[in-house]
Structures are given as structure tokens and as C-alpha cells.
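Input: structures, listed below.
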Structure I
């Protein structure tokens, strides 16, 4: 049976409400190990399109280990304040025809969202590197990697899909609903061959070049993922998945 790594990334919000479904429908599938890449604070809560509020409640290794128990293979907790303080910000380009001058949605979201998405995908990168290091250390190499978040509830088993492709959800967030003809893909759940999933570790570093060189709308999470899948030739398929954002 295939070996499977499950990677949870981001703030650990709603984990009490979603762990049962994850354990029942994903973690129970054969030889599966759980990895977590998160921040050392409880949350960064969006209060407006370009505003957020920090919940500074500390997140500790012992608490995570106690909650997930034997399912947990490894966890990495990163210093949110240091990341915000030291990582250079992506800035708007002063040029004719710039994205933020010609795209109303992009103008509303601003470079704030490019930087927020950079942080999100940087954390995914750290999680994937953790899985690779675990494989090097233990000799256990996953055939399949599933990456999701703790605010995503899996209600039923996943449908069948071509095993040489990454499986993505076909549903879009509410403000983009009905725009599937644009090829947009949500980034909250994905599962597929380890070799293809590992490519996603480079996505954070693709954001600024895509904006700088192609003037691409990479403050749109769904467009960003679509562009990267094309750029890195990652084969994928979309299905209506039995998942809910809680």
C-alpha cells in the first residue's frame, strides 16, 4: 500500500472541529504520517480586505503533540513576529500599465495579499522540507502527499482520481463562485504524487517574479496557484470534494 504524508499548514484554527474527519478519511488510509508547519501564535484574523488582527496566544509543541497523539510524525513552529520583521516585503511597481492600475480586484487587495500569500506558501515550503528531512532521517519516503488546513473539514472519503495527478477541489470561494471557466483553482486542499507535490515548495518564490515579469494577478490566491501549476507543469484534476470550510 502507498505510503502517505499528510501536511497541515497555517494557523491551527478550528482543529477541534475537523480532526475527526481527517483521521477517519485520510489518516486511517494505510501507512500514513502527519506533519504540521504552523506559527507560534494562535491566529492572524482578517477583519477587512487588507487588515488583520493578531491573536498572540502562544502555540506550543507539547500542546500539538498531546492533541494529535501518535498520528504526529513531526511539527515545525515558526516565529511569526520575526518573519514579519525580517522578510522583505513585495512592493508595488511604479510603471505604466501595472497590475494595480489596470485590475480593479487587484487594486482592492493590493500587495498586502501578495505578501500574505508569500507567508502562506513559505510555510508550505517548510512543511515539505520537513517531510523530505524525515524521509532522509528515517528512510520512510511517501508516495503520496496531502496538504490541507485545520479549518477544512472532510465529511466523506475522497473520490477516485488519476493517481498520476494532483487532486484539487472544484469549488471556488464565494466571491469567485461561477468563474470556473477562468481555470481558477482553490488552494485549501490538494493530494497527489509526492514528486509533483514537492514542486509546490517553490511557489512562494514564484510570486514576485510572476508579478514583476508577467504583471500577473498573484494577489488572487486561485489565479496564483493556477499560474504556478502551469509554470511547473504539475498535472492536476479538479473534482467536487466532500470538504467544508469551517
Structure II
């Protein structure tokens, strides 16, 4: 009798176990990993700690213009519940700005055998590795979710790259590239905010589209002229739920 009862319980338990395992395998996890890319419109603001710096800031504002940059890398999202998530990752960016072309004027005629420089332009890029720490809050959720996000980002400077363009009187030109980290802080912090939508593709894939804004809250430079980068872009992410 005991053996028969044990057999009945075992036969009832086996399909229940299989069903629970199947449900567990199909339940989505809380962690999502993926890739992201965003084209960004980037520039900087300047502040002076020196009373004589205003003229230099005015000169730079007249001769420097925004540039199109990008951010890309690996993103990770941990869902705490149906509305609240924590987001981080490891990103790479090429923030910066471009320079206007300036004509070179000489007071006296130059008599040299080599071509004479007549124009100059310099573009500046800042290559950063970025570690974001953001909170996402979902306002509407379902197959199509609407969310807002805010947080702080740690920007680790890899290098500053200056690309110079020189035009010569004979129509030729030359390009030179110099890299340095001398006049810049190795780490700077920025705030970031965004709002976007996420479209669920099946049970495990999600596609995110979100306009995003970032701004440095600590100076990137260690000189009397303090520089604060900022950018606005459209962040595209493809996420896989583990």
C-alpha cells in the first residue's frame, strides 16, 4: 500500500516539476544587456577664474563651433520592479568642438622657398570612457513602454586630440594631429537625462529610442579657463533579457 501511494505521488510530482521548470524557463529575467549608439551634437561652455580670461573666452567663442560626435558601448539594465530600473554600462565617446577657418595675414611680404601658410583651422576631440549610473522610471508599460531617466556619469579621459589643418598659398594643405592629457583632469562628472520609448520584440528583445542630454558638472580642464562639455543626441539601444 505504501509503495503504491509513493508511486502515485511520484507520478503526480513529475509532470508538476516539468511544468514549473517550463514556466521558469519562459519567465523573463530582471537583467538586460545590450549595445547602444547615439549621434550627438556637442559643444562646451567656458568660465574663467582669472579676471583677464574674459577676452580669451570671447575669442574662443567667436572661433569655435559645435561638432557632431557619438557615444557607443555596452548597456546593462536591472529591473527592480515593473516601473523602476537601474542602468549602467561601459561607453566610449568622442566629445569636442570644431574651429572656424582663419586667414593668416602677414605685415611684411615673405620671401621663402617653401609654400606660405594662408589659413588655419583646428578641431578638438576628447575621447572618454564613460560609466553611467542612472535610474529609469516607466510611466507606461506593456509591449510599448514610455520611460524617463536621470543620473550621473563618470567620464574617464583617454586622450585629448587636436587636429590642425593648414592651407598654403599654392593651394596645397597639410594636416597634423597632436594628443595630450596635460591640461585636463583625468576624471570629470556629468549629469544626464532622457525620455524615450521601448518596443518589446518577443519575450527577450527590446528596442529603445530616447533623446538624451548630458552636461559636465565638473571642469574638464585644470587651467584658469574652465571647460564644461555638453551634448544632446538620440540614443538607440538593443537589449536582450537574460
Structure III
């Protein structure tokens, strides 16, 4: 991330903190949710520039600000590994969003992700427990809520409850939630069960739909290793490091490649 871009982001943070906020009970606009979801789908795939481009639509959204969750995640993703201040700024936005929208699991889930990146595991687990409870409440109201089912499944993956995660993720898939995101989380759930073939197959499914989804390569490499395919493991780790060189997992990937 360039110095100028960092300054732009920090200016946005100041503007956000000074801007009037909508009341916690105000329903977010579907347009703002769409911008957030589109940007997040790109950011989690480590296509940060595409995520940043998706957020340029936010200027048309007025006071409804669920897109700030994606903004916070993007800032933290840009900062990870080389700019602790930017990671903290992103985390601060996610924390503010989680407080402002106490029924929404999304900011709380990604707050857990960033806390995990910064080795604050206890706080991360608490955030994922909270995102799980929020998602459960939404699913109780509407079992066909694809977004809520996905974040319920993703939270359960992080809480190491793969069977329950798979049930929620299957419902999210049936309700047409973003399939690469669903398949990726499903792959992680199979890894928790040490079902390496099923995990590899899930990451293959991600690859078919989005071959630039960076983390599929890292976790598929781990599955290849367990399946005895060191050659495929090395290929995937090499691709992963090229796509996500600043990610936390890239350190592990480089260490394996240098053996």
C-alpha cells in the first residue's frame, strides 16, 4: 500500500469518527449491504485492490454505513505484516461497527479475524462467540437468511465446531450465498475433522470458481501434504506466496518452501 493511499485511509477514519452515526436500530440500506458484501468477498480472497474499487460506490450511500465493516477489514488487510497502525485503525472501525449494530454478526466476525492475526486469540474467540450468537438470532428469525447462515457457519469453524458449521454452510449454499466463500469455509471445516480428501475437494471447488482466491492454495497445500503429494503442496504454497505475500500464513509457507 502506498504512503498516499495510507494517508487517504487514515483521513477516512478521522472522517468516520467525526461523522454523525445512524442509530443502532436504523435498518441499513440494501445498497450499502450490497457494497459491503461485494467488497468483503474480494478482500477475503486477498484481492485487496478489487475490494478497494468496490468501496468507491459508497459515496452514493448517504448515512447508511454498513460498508464501513468492509473498510475496516480492508485497512487491516493492507496493514498486516508491515503497518501496525493501519491494522489498529481497521480494528477500531470494526469494533465501532460491532457496537453500533449489535444484531449484525459481520463486523464482530471480522473483528475476530483481525484479533487472530494480531495474536489476541482469547479476544478473537470471544468475538467469534458473539458473532455466532448474533447469527443464530437472525437465523431463528429467518432460516432462509443466507448471509446469517454463512456467518454462523464461519463463526463455528473458528470455534472448532465443524459438524454444526457444515450444517449452516450447507444452508447458506442452498440460499445462494457466495459459493467460493462457502466452499472455502467448508474446506476449513473438513480440515478440523482431518478429512483431507474432502478438504482438498472443497478447495478445488473454490479454485474452479475463483482461481485468485489466495488462501485456498495455502490450505489446499496442507491437505496435499497429508495426502502424500509433496509436489502439489509445493506448487500451491508457491502460488499462495505470490498472491498473498504479506499475509500471516505466508511466513509459514515460506518456511516450508525453504526446507
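Every read-out reported here was derived from the displayed coordinates using simple, explicitly stated rules and does not represent laboratory data. Keep in mind it's a predicted model, so treat the numbers as computed, not measured. Cβ atoms are built from the backbone, for glycine too; each structure is taken alone.
When mean count of other Cβ atoms within 10 Å over residues 147-154 is calculated for each of structures I, II, III, structure III gives the greatest result. Can you tell which of I, II, III yields -5000 when helix-only ellipticity at 222 nm (-39500 (n - 2.57) for each DSSP H run of 4 or more, over all residues; to 500) is derived from it? Answer for the origin of the read-out: II.
Structures I, II, III were shown, and mean count of other Cβ atoms within 10 Å over residues 99-106 at 11.1 was computed from II. Each of structures I, II, III was scored by relative contact order in percent (Cα under 8 Å, 6 or more apart); the highest score is held by I.
Here the criterion is FRET efficiency 1/(1 + (r/R0)^6) of positions 43 and 139 (r between Cβ atoms, R0 = 30 Å, to 0.05), and among I, II, III the highest value is seen for III.
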